[in-house]
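A.B. asks: Below you'll find the structures, each written out as structure tokens.
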Structure P
Amino acid sequence: MNIKIKILNQFYIYVLTSLMILPACSTEEQPSTDSNDRPHIIKLGTIDVDLVETTPIVFNNKVYRFEYVRQGYWNNKTGDSYFRFVEHKSGQLTKSFAKGFHLGSAFVDDGTVYVTAVDTWDGERIFVFASKDLENWKSWQAFELSGFGIFNTSLTKAENKYVLMFEIGKPKDKTGVRFTANFATSTDLKEWKVLPSEYNYAKDRYTAPHCLRYINGYYYNFYLEEHNGYEMRVVRSKDLIHWESSPLNPVLYASKADKQIFNTKLTEDLRNKIINAENINNSDIDFCEFNGKLIINYSWGNQQGKEFLAEAFYEGTLKQFLEGWFNK
């Protein structure tokens, strides 16, 4: 064989072998982590006062924030509770709906916005509201559980079914220590199957559920635990019975950054309330992905009625955020 051809052949074999052992390049950028390798949540500060349960969503390529406006909200002049959406960029409000309902949570699927809610605090019935334009709403009862006390809900989609997580405070044999996550499933959001009580998290301590997500075979439950005040934590499960706790918990906890003023339109009186408020709590987290970033809302305060709404973000995808809590 010609010596030049032999050398070239050896060179090509070397190059091909080298390429084969190189690590594959990822199409995703490295997720944002803090100094402890936790998904890096950057707190922006407070955006409103007397708001707790909210859900950021993406609808028609815009970010909106669903808000449950309580009777005691500083700018509620109706004398009753209601729901509304706020366009994230402009601050424009939609018209209110669901007067007298409570503890709502929003979910988007196939061009329709759904809101799940209860008609009574500590009540027995869950309702579903649906709209294709955030203006006109249909509603129906999902199910009723006699003797139960139901609070927060969170809806997600898993493969070919919808899964609803709902928070219960009674009966004692189903709840254990208040408050506990129970679950129901549906294929059409009309007919529901309430899962037996062994599908729960968790009866042995305070684990108030708030936000449910599903990805790659796992359900992720973001819940509130009574520890150093109140902290948001996350567990995951493949079957809604057996749960794995993140080694990187807590997800959120009270800090000075909560009291930063992010909404520059807040009045001096509201700013003073923020400055002087006791803060032992980060709760009620919810989030949506938009343009490769998570927009996050959560509540802070004293867990005794003095509550404030804050915003944060995570520089990464929903998948990176969820799986990042279990990558250690």
Structure Q
Amino acid sequence: MTRLRTKMTEALRRLGTDNADAFVIAALYKFIDLPDFQEWKPKLQVLCDSNKIMGTLLLASEGINGTICGPRDGMTNLLDWIDAEPRLADLSLKFSTSPDQTFLRMKVRLKKEIVTMGCPDINPAKMTGTYVEPKDWDALIADPDVMVIDTRNRYETAIGTFTGAVDPETDSFREFPGWAEQLAADPERRPKKLAMFCTGGIRCEKSSALMKTMGFDEVYHLKGGILRYLEEIPTQDSSWQGECFVFDGRVAVDHDLRPGQYAMCHACRMPLAPDELEHPDYEAGVSCHHCRATQAPDQRQRFVERQKQMRLAGERGKAHLGAAARAQLANRVKSDD
């Protein structure tokens, strides 16, 4: 059995989901020098299609990033390809499962950045902060000299974060450099040490490289992100509060990495708790209390018509293109952020 096959088997067993019939979800990334990234696109598309793997993989000269879901046998075939590629040694790879396929199609996309910060000159493959293992994370963030920064966006931080974390309140990862510049220029706020985290580790790793260019000496980031922390740290020992937003059809996962309680507003992408679905401003596929007041009449009418066509298609037993696009929303958001 190859190294990554073994890693997947062990991860699923730890999660109590060692079920051969379950779909395996893999979140992966690595910053590497990849000048031939365009040549990887057809290879990965064919490999994923032939193994019934769906989701999104992003390729750029700075590396690879993505979240994919497929049957266990199909995922093992992809892992064998990764194992055979020397440049993907030590790829950040986290597993979870779902009883159903969480995506509707497979897309391999070529990008300028594998996570869009808008700073293409930042190169984490050459300079980044210091990795912190999940087992050492809580001790680090308990240090009063450490500012703990959640590098995710407000629709993610709204449902869960680490105790004491600072929320930059961004709507897009492109906004993070502006917030970071203000922090670096403010002598009263500028901390001695930074500890940064995100969902899977990619945004905080790139953010740590940015902070190093701004003159911060002690910059740390959570290896494997929140997902790896939740996988390895028992609930009773954890400083994590709430659920973790994920970029697939599950919307959020709980501390055991099982699907959480949240749904998504497909108009504004905010996660919604069960009681928020009862709010007067909530209309499935159209609006919620976060976005109803800001919607222009023509925009709302488009959402209403889309929802109507989806309902009619469902009554005829057919899938509507709007449903496919909506199911892919969270995964597209990941590439944009």
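Just so you know, all these numbers are worked out from the coordinates, no wet-lab data involved. Everything numeric in this text was worked out from a predicted model, so none of it was measured. Cβ atoms are built from the backbone, for glycine too; each structure is taken alone.
A.B. asks: If we compute mean count of other Cβ atoms within 10 Å over residues 68-75 for structures P, Q, which one ends up with the highest value?
C.D. replies: Biggest value here belongs to Q.
A.B. asks: Work out which structure the value -10000 belongs to, where helix-only ellipticity at 222 nm (-39500 (n - 2.57) for each DSSP H run of 4 or more, over all residues; to 500) was derived from one of P, Q.
C.D. replies: Q
A.B. asks: Next question. With Rg and Dmax of the Cα atoms in Å coming out at 23.0, 94, pick the structure among P, Q it was computed from.
C.D. replies: The value was obtained from structure P.
A.B. asks: In addition: Identify the structure, out of P, Q, from whose coordinates mean count of other Cβ atoms within 10 Å over residues 100-107 was calculated to give 22.1.
C.D. replies: Source structure: P.
A.B. asks: With distance in nm of label points 7 Å out along Cα→Cβ at positions 36 and 260 derived from the coordinates and found to be 4.1, which of P, Q does the value describe?
C.D. replies: Answer by label: Q.
A.B. asks: Quick check: 20.9 is what I get for mean count of other Cβ atoms within 10 Å over residues 44-51, calculated from one of P, Q. Which structure matches?
C.D. replies: Clearly, the read-out refers to P.
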